[in-house]
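Okay, got some structures for you below.
Taken together, the values in this text are just the output of simple stated rules run on the coordinates, not laboratory data. Everything numeric in this text was worked out from a predicted model, so none of it was measured.
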Structure 1
Amino acid sequence: MVKQLIVGDAMQELANTRRILERLPEEHMAWKPHEKSMTLGELATHLINLLNWQIAIFQSPELDLSTVPLRREALERRAEVLDEFDENVGILEKLIGESDEKTLGEGWTLRNGDHIIFQAPRAMALRTFGLSHMIHHRAQLGVYLRLLDIPVPGIYGPSADEGFQN
């Protein structure tokens, strides 16, 4: 039962994330709303990185950020983003499907060298470090789309672009 809840939750959030990524306007991938903000392409690429980190939760007992590049080149084409996203969703779905409750309950650590940032059972790490983190940046992407006057898809109900009225 616990595994079914985790799988269903993850797959719903990943499907919602893909709906946002489908709206990426290629002509604005270098745009950002503020000098401190990521560009649209960097933000979309960060969502891909978060999916890679979700995969890492199941492939290893820890992720050491000191061993991965801080920034990856931003993807520039919507098709590149969607292709990598879809491929990695398939990998993650398989890894979750192969895991049992014992595996989901095993400890997982996020570190930066000797500094431990986060420790939790895999299922909790997936939800907080993986999915909730992705949801946060997906919402940012929704704001970017709104500012660019790109219709925003509804996530947990219809958006203003899908006929929602107050």
Structure 2
Amino acid sequence: MNTKTAYLTKAALIAAVYAVLTFVAASAGLAYGEIQFRFSEALTILPLFCPAAVPGLTIGCLVSNITSTINPVDMVVGTLATLFAALCTRALRNVKIKKYPLLSMLMPVIFNGLFIGAEIAYFTGEGTFFKAFVPASLSVAAGEAAVVLILGTILWAVIEKNEKLKSLLK
């Protein structure tokens, strides 16, 4: 398989898995809104290993946000948050604290907290934007942190310890 085909295949697989996991979370009422616990967000650690994860996560987010209960704008805002987080995760992949890529892992938490928090505050917030933004942002960031720092860390550790899996992702 040539390099371009392998890259596109990996990106497509990541996009599909991300979308499916988001739809599973949505069926449990966990994928959209101020309280989010998208299982798919564990995959946001994949740019640490795989450059194709950046477009894969971005497209997966776009597809899964088609059914967003917030607003159709979520397709743009959520997708941009995912793209920026994935790019920063990839860029910071070699920055580690005691061999753990904490800074990279925090990128999805920060970007989703800010972007989705702002989106929720703008479209559903009561009172002033800032008054609605802070709790919405913190709520989204907390759910994101739980998924990324727990499930994402488990996924990261599994990939780190498995050379075959790591080489498949390259």
Structure 3
Amino acid sequence: MSERKAIYPGTFDPITLGHMSVVKRALIVFDKIIVAVAKDSHKNTFFTYDERYKILKEVFNENPRVEVMQFEGLLVEFAKKIGVNVILRGLRTVSDFEFEFQMALTNRKIDSSIETVFIMAEDHVSYFSSSLVREIAKLGGDISSLVPPQVIRWFKKKTEGK
């Protein structure tokens, strides 16, 4: 039987415990998750592309079933290039679903061999977003219950001396 793989794309600026929950739950269904850091983004990111990649490498360093990769361009083309036909997306709210449903249909239109699977984060970590975490951190708030410890170190490193 071949290995069941899914690609979990995002900007991960920063990765949150909600993202971690989606990966954890997806590993029940899939043998391997490829966490793919997107370079191209309409978002104004706090961490650079390389910093986001390095943070994710640190976060998943001890999990052999999770691989961290970087990509740019169309996700479906990247997925095809690395031999993965399932895109994993996390859901928090109904409004997330509307956007994600539109993206899934668009990806299917581009390449009908690509399937999208939605997984909900656990409820205790589903109410916040990366942008909310960034805002709290920039204002000096405690984000330790929202992100893995590696993210806190990176925020401190990036904001020291500012």
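Tell me which structure, out of 1, 2, 3, gives -16500 once helix-only ellipticity at 222 nm (-39500 (n - 2.57) for each DSSP H run of 4 or more, over all residues; to 500) is calculated.
Considering all the candidates, the number was obtained from 1.
Identify the structure, out of 1, 2, 3, from whose coordinates P(r) over Cα pairs in 10 Å bins from 0, in percent, for residues 18-89 alone was calculated to give 19, 48, 28, 6.
The read-out was computed on structure 1.
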